[in-house]
Structure formats: structure tokens, C-alpha cells
Structure P
Amino acid sequence: MVRYGIDLGTTYSAISCYDPNRKFVQVAQLNTADGGPILRSVVYYPANGKPVVGEAAMNALARFPDRVIIGIKRSMGDAWKTPPIDGKQYTPAEVSSEILKVLKADGEAFFGQPVEDVIITVPAYFGSDQRRDTAEAGRLAGLNVLRLLEEPSAAALAFAIDQVDMIAGRNILVYDLGGGTFDVTLIHCEREEYEPGAVGLKIRTICKDGNRKLGGLDWDSELRKIVGNRCMEKFQYDPRIDTADDAWLYEQCEKNKRHLSQLESVSIPADMRGHTVEVTLSEFQEKTAQHLHKTRLLLEKVLQMAENPDEELRGQFPEILPLRRDQIEMLLCGGATKMPAVEALIQEIMGRPPLKHGNPELLVAMGAAYAAYLSPHLGEEKPLITTYDKAGKPITVDAPPENIEIVVQPVGIEVLKDAEHPELGTKIDPVIPGGANVGVIHKGHYAAAFDGAMAVEIVLWEGDDPDPANCIRLDSFMMHTNKPGRPKGWGITVELKYDDSGKIVGKAMDDETKEEMQISYERRRS
């Protein structure tokens, strides 16, 4: 059974497949108006007819802005629906499934066989709800989602296979700035030669951080502000007040942002009335410096984790950590990394230029194809990949995709800030820390807050802030006791872990009576 890799991106998506006969990854050429290997992740719901996806949907934005959905990946996992379109609202999973349906259909036309079994990539910083929405989108599109693969892991896998003869011991920090999400992930690569002409690759995720709502769309938004304000100053007209002109402005800014990666200035059509304004690269970089700085803070945070690991992280990778900065190489991934300011930032922080791929937009799709091909085939001979060393000599590669993956988002329990003063409110006490390995059990110890309590509510939250207002409420569980009349302070132990499917599982136990309550969190569907 042929298996495929899908890069489901915020702004662009792609489907790919490793061809063992021709020994390279093919990225499907699309039958939509987009052509080429990438599909715009834009969905248009016409008044009569099926949803339209891609460049044609983007072209409809100026005429039907209320029917076009852009950047849906940023809403994955949120309790959000589209505004009513012909009386119906759509969830992020439903909108994303339309993108996947087009990739499936075009993939079948290009590869000449059914597209069913797939691996879909997700940002490393996606939490459990975002991942489950992604898997649900695949199901709605008629796909069998074998697994979700983190985008930096996919990028590192593609790079490692390409550089297989010199990958041993390399520490690669993947700086993945896509259209709507940002991840920075430190990965350690090992190469083991187990027979002449055959090697095994091992890719281990060490630490990571990110922001699922930071990406190229934010640079587009700043460029839109520049052009809109200048149009007001020059022509006394603000194109943002008219929905059609605003949609036109959005599209023109997205296109011309790419031109500013190569030119010192560009003239941008501000509206459909013929108004045009000029924007310089230096001005654009000045106005977007705040977004680049956000990536810098996260990058420096991960570097600090590697240079000065805490006891738990060092214990997980004693043979690797700590690392000096000169032992780490940077790999750029994602279309937004083509902006000159990104490479300048990496040069400043690392003291040397980053590793680059010829087409960073396709690096994740290529890695997904490799991972899909290397996934276990029940009852079939283990698949291997053939690549070539620098001398052109063929090398057989075994790179099993069951690499260690870790959970970025902490999961905690809501507790009182002060047991003696409940009026002060609550805080989140982390149980599963950020960066914990999948499958590792973590414990928290708590106490009943009130006298005579016959039940205690255990509320799970996801996030790295002690303030519940800045975290995501996942679920609640009511633990009952059969021992009445106890004063406050009787103990409760909570055990939690992420299982292989991304579900949060565990238990709460009464320390005195040993009564237990099972905990299992899986996203509730609306």
C-alpha cells in the first residue's frame, strides 16, 4: 500500500510520495488553478456549488470576502466556527478538510492511484486539541491518518537523508517560520553504519518552543497597515473601509511581501481604484521588527535550555547535553524564512549563516513523504530508502519514524492560590511539564480545600502561565470519597501522562482510602 505525506500549512499545502524505483520524493503537481506543487490553503464557499480551494478561492476574496476563509490552521483546536455562510457555520476541521480533499483528488490524479494512508505534519507547538482537529480534518476528507508528524522533525528527516554521509552527531536547531505558526526545535541526529552501504538514522527531539499564532500572516498584516496608511495620506482614501478593496489590499500585500525579499522597494496597488504606493524594504523591516523579535526570544530560550539544561532535561539526554552554541547548526524551514531579516537574525545570534534548503516550502512535505514510506507495513518487508553520498555512491537508509517526540504545552491542575484565603482565586499548578516525553508519568500532590468535602473537582488546563485566563481549559473530573467528615487537607495524588495517541490519561488517588478515579481527556466534538 502506497503511503503519502501531507504538509497542511497555514498559507500553502502540499502532498508528496517517495518513489522507491526512481529513488526520490515526488511532490504532486496540482490540477487546480495554482498549478505547481503547492496549494493555497484558502477555501471559498460559493452560493451555489461545492467549496473552491486554492488560488481560485483567493481570487474570489475581493468579490466575496464573507465567503472566503484564510489562515484556518491558526484556529485549529479552538471552539470557533465561521460566520454563517448560507445558514451554516463550519468548524476549523471542516474547513481544513476541504483543503485535504483537493490534495487527495489532485494526488490521485498525479500519482495514478488512490490516496488513503497518509502522514500529516503539524507544528511542534500544537497542543492536543489542535492535533485532534487535524486528525479529524483528515478523517472528514476520507483519509486514513497514520500519524501526525511534527514539522521540524519532518524537515530534519529530509535534511538528514540528504546529508546522510555527514550527519553523525549533528545538533540541528530547526527554525520553522511558516505562514501562520512558528516553531524552534533542537534535534540530535545520529548515523550508524550496520553493514557496507547501509546506515541507520536516529533523530531525537531534545527541546522546543514556539507560537502557534505567529507567522508570515503577521508580516502581511503589517504591510497592509503601511500601504493603507500611506494611501490615506497620499490619496485621502483608506482602502480598508471597503470590504472589496480591503480584500484586494490583503492579496496584493501577500504577493508583494515576497518581492521585498529580493528588491529594495516595491510599488503596491492599494485598491481597485488605481491607487498605488511605494514601500521600501527598510521600512517594512522596521515595522515588522516586533514579530522577528518574538522569534528571537523563543530561539534564545531553546538555546538556553540546551546550554544550561535543568536536571530533568539533562537526565533525559546525558550523552548530549549541555551543548555549546558552536555545536549547534541552524536549519531554516518555511516560506517566511526567505525574508532577508531572518537570515540576518540567525547570523547575528549564531555567528554563522544557517543551513538552507533550495525550497524551504517543500522541505516539510519531503520529510513527511519519507516518514510515510518508512512507516511499518503490516505483513510486508521493512521498507528502506536509497540515497547517495557526496561521491554519488548509493546508500540504503533505515530511518524509522518512531523518533522520540516530546510535548511542549504543560498540563496542570487548578488549585487555590492560598488555601486560607479562597477569595484570592485560583492558579494553575503544572503536573506534566513543558517538554515532557510522551509516555512518561508525572505526579502532583494536592489537598482537599474545605472541611467535610465528599468530592473534589479536578480541572485540567493546558498552558505555561499560572493564570487560568491565559491557559486553555481542557476538562474536569469529579473525585468522590466514601469517608465523610474529614477536615480539609486530606491528600490527593494525581498522575498524568500523554499516551502515544496524544490523549491525556492518568488517575487521581485518595492518599488515605486509596480510592482511585481514572482520568482520560479527549477532545469533545461540537
Structure Q
Amino acid sequence: MNYSEEEIKDSRRRYFFVTAIVIFVIFISIFSYFEYSGRVESIEKLKQSEIQVVKITDISVTNDLKLIKSDLRYLQNAFKSNLLDNIDYDKIANNWLEFSKQRKLYDQIRYITVDGDEKIRINKSSEKVFSIVADKDLQNKADRYYFTKSILLKEGDIYISPLDLNIENNDIEVPYKPMLRLVMPIYKNGKVEGVVALNYLASELLKDLRIVSKSSVGSVSLLNSDGYYLSSDNPSKDWGFMFNKVNDNFKVEFPDAWSRINNGEEEVLNKSGYFFAHKVDLSTILDIRESDEVNSDNIYWIVISVIPRDVANEYYFYNNSFDLMLDIIGKNYVIYLVLFLVSLFIGFLVFINDRYHTRIRNYSRYDSLTNTFNRGYGMHLISKVFSIDNKKDYPITLCYLDINGLKQVNDNLGHNMGSELIISVTQSIKKTVSKDDYVIRLGGDEIIIVFKSKTKEEAEVVWNKIYAKYNEVNETESRPYIISVSHGIAQFDMDDINDPDVAINIVDELMYEEKQRIKENLLTVLR
């Protein structure tokens, strides 16, 4: 069929544009895949990071509370008998004073009788100043909630107060003192006689939370069980329950997220954003029984990180994969345009350079001097030959060759003569071995022949033919050097080693032994 010149041109144009379009589709697919995967991976890393932040905070809080619990049990158990028998309160107070100085955690340590009267109180007035409160300044705490609840506890139980701000003389103390009170009753003969109370300064705990939150993309807060902020990045919202600020409450701001978190979800995504939460279970930390109604209003806190769905964080939000792809295309349309232009250019190069592909492939496989397999591709072939599936069908024999005197030829006659020697050696090999065998130049003066279906004895026969050709050249041609080659041959069957490197080492050693034997007899003749 004859084609007009215009039809031929049309065919060429179609080939060019089809090639360019295929390349463009490949480019945008790869770019979109990595962009999509990167976006999804970033979101997953964000999730893991935020979950880690809230869990680390939980660990920090848990460790602090366990220490306080341990201190409280120590004070209650170590001094119980003396407190009950009213024995030397001054001595106990001095012991507690030293304890306070060492711990530096407690704003107050107190012993309160069943009537609410303070008998011992250790105060912390500054970072380093601790004191024993005089008897005349001790107060009655019978009307304080933490006292009225703690005396209802069973022996060995601990009451934990809500985390709130300290109140002195019916006013919130300024500057604010976040306070957590742990109280433990003292029993005698089955009857409560008083309580030991620790006022823990929670400012350090909240400070640690703010330090951890610096590594968070979101806004990290500590909430009480009613949803009020105990610590957040907006201090004006903190302690809303102390000032009747009912709207400064997480569950009022984010009712859906609050409901789902209280139902056990630790990761929530809704129209407001991402929420990562972790409950700090005070009941578990302090061994509070599920039936303990005294603590039922304060059995957990929630550490939460919030990433709002806004412009600053839009990178992390998408409704589905289609929306995400549209967003990626919209944000990267310039890149897609560039990829299209690059595709046109590459399509043009593919169009005019197709004939060079075979040549490039050959360069990657063959030694340029001898046209045998090069080291890289040769080792690949040897590895395939040594696979178990191949070795079970036929014996494999390796012949390792080393050209004797090549260095002397290069040094005395020049590298052109050295190249001629290498070419002569490999040509004799290629003319003698079968088409199924591999000839591989490892580099320099080292060559391997892979006999895929010959025994050692058969390979030796082939080697003798190759050796005869070398002798023929030496005898008939007036070259300024002698062709001399050392060899080592070994056969490897199915039960032998499967590691080609080990096999090569074996035949290399055999070659070296022969080389040593003939080295003294090898004469390099310069003509």
C-alpha cells in the first residue's frame, strides 16, 4: 500500500503525540501518587504525633499522681499511731517540715481531726520557704468539701479533689494557685479519727503539659470531667467553673466531639476539625473503687489536642480521595503544565533516539574492548546459573583464567600491545566455547568461562583446544610477547554450594596454584 507524504507526516505526528501523552500520563500519575501518598502520610504522621503528645502528657500526670499517692500513704502510715494518741505534734510537724523541704511539691501538709480542727499544718510561702503554722493560726476546715467527703471514706481509701484554684478567706488566691488535694482518713478501732491532707501545687504539672504541647500542631488542653479547661493556650478560658463562665467549656464549644470522646473515641474528625484525646483515669491511678461514690464526680481528666478546620490547617483536611485529588491538582496546576511541556520534549527525544536504545543496552552488558560480558552483567548471569532450579538440571563448571605477564607487556610495550593481548586471548575463547557458555571479563587480566552443561573433564577438553590456539599464535606469529594464560577449573553440582562468590573463589585459588607453578618458567620475550 502506498501512502502519500501527508499521510506519513500525519502518522509521525500521531506517534509523537501519543508518545508524549503516554509519558505525560505516567508523569502526572507518578507525581499525583507521590503527592497523594505524601499528603496521606503527613496526615497519618500528624495523627500519630498528636496521639503521642496526649499520651506523653498522660504519663507525666500519672507519674506525678503516683508520687503524691505514695507520699500520702507514707505520711499516714508512718505517723498514724502518734497522731491518734496526740503524741508530740511538734516532733511530727518538724518531720513533715523536712519532708516538705525535700519534696518541694506541696503547698500544705495537714493533719485534721474528725471535728475539722487543724492540728498540724506545714505551709509553703515561696519556692524555698517552708514553715510550721503556729497553733493560734490553725483553722477549722469542717465546712470544706474535701474534708466532708474524705471522712466518709473507708479505711485505706484516698479522696482526690477536683483540680481548682486555691481559696483563702473565701477569695480566690492571687496569683492563682492550681491546687489538687489528696486526703486519706485515719481510723482507730473501726472509727474515723481524722485525716491527712496534701495540697499539691499543680502549677508544675500544668507547666509540663504546656512544654509537651509545644511539639504539637494542634492546641493542647487539659479538661476536667465536666469539660472545663484546666490548662489551654488561651488562659482566659481556664478555670471557667471557678468564675461561673459556663460558656468557656469544651463541651459547649464542641458538643459532638465531647460526646464521642466520652464514649471512648480517642480520634475524632468532624466539621470543626481533628480532635485527639486521651483520658487520664484518676480512679486507676489512685486505686479508687468503681463503687466509691465520694469520688464519682472527679474520676478522670482529658488531655486533648484540637486542630481546627481552618485556612492555616487546610493541608490536613479532605472529605474523600476525589476531593483530595482535586485539591492537589488545583494547588499544583503549574507543575502539571511543566510536566506536560517536559513530556512533549521527552516524547520528541524518544521519537528521534529510538535506534540508540539497543546500543545503550549493549553498553550496559558488554565489555567494550573484548565484546564479552562485563563484570556487572556477568555476575548477574552467574547468579542465575547458580540458582537451585538451574543446578538441578545440569552440572555447572567454572573456568577462571588469568593472563600471565600482562603488566609486563603494558609496562614495556605499551597499553596498545596489552589490549591486543587481551583481545587475542578472548577471541580464541569465543571461537572455541559453545554458544550456550558465557565468557565474562571480570576486569584487567581476569576472565571467567561458565560452562552450563559440561563436566569438569569436558571443560578441560575445551580448555586444551583454547590453549592449543594460544600455542599456534605463539608459534606462527612474530609477536613481541608470548600468550600465556593460567587457569583453574572446578565443577559444581546440585549438592554443592549455591553461593557464586564462593565458587569463584575456589576456581580462583586453583588458577593461582597453576600460576605459581608456571610463573618461574614464563619468559616474556620482547622482540
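What follows draws every value from the coordinates through simple rules; no lab data is involved. These numbers come from a predicted model, not from an experiment. Cβ atoms are built from the backbone, for glycine too; each structure is taken alone.
List of remarks:
- At a computed 8.0 (distance in nm of label points 7 Å out along Cα→Cβ at positions 262 and 366), which of P, Q: Q
- Given -9000 for helix-only ellipticity at 222 nm (-39500 (n - 2.57) for each DSSP H run of 4 or more, over all residues; to 500), calculated: source structure among P, Q: P
- For Rg and Dmax of the Cα atoms in Å computed as 24.8, 78, the structure of P, Q it came from: P
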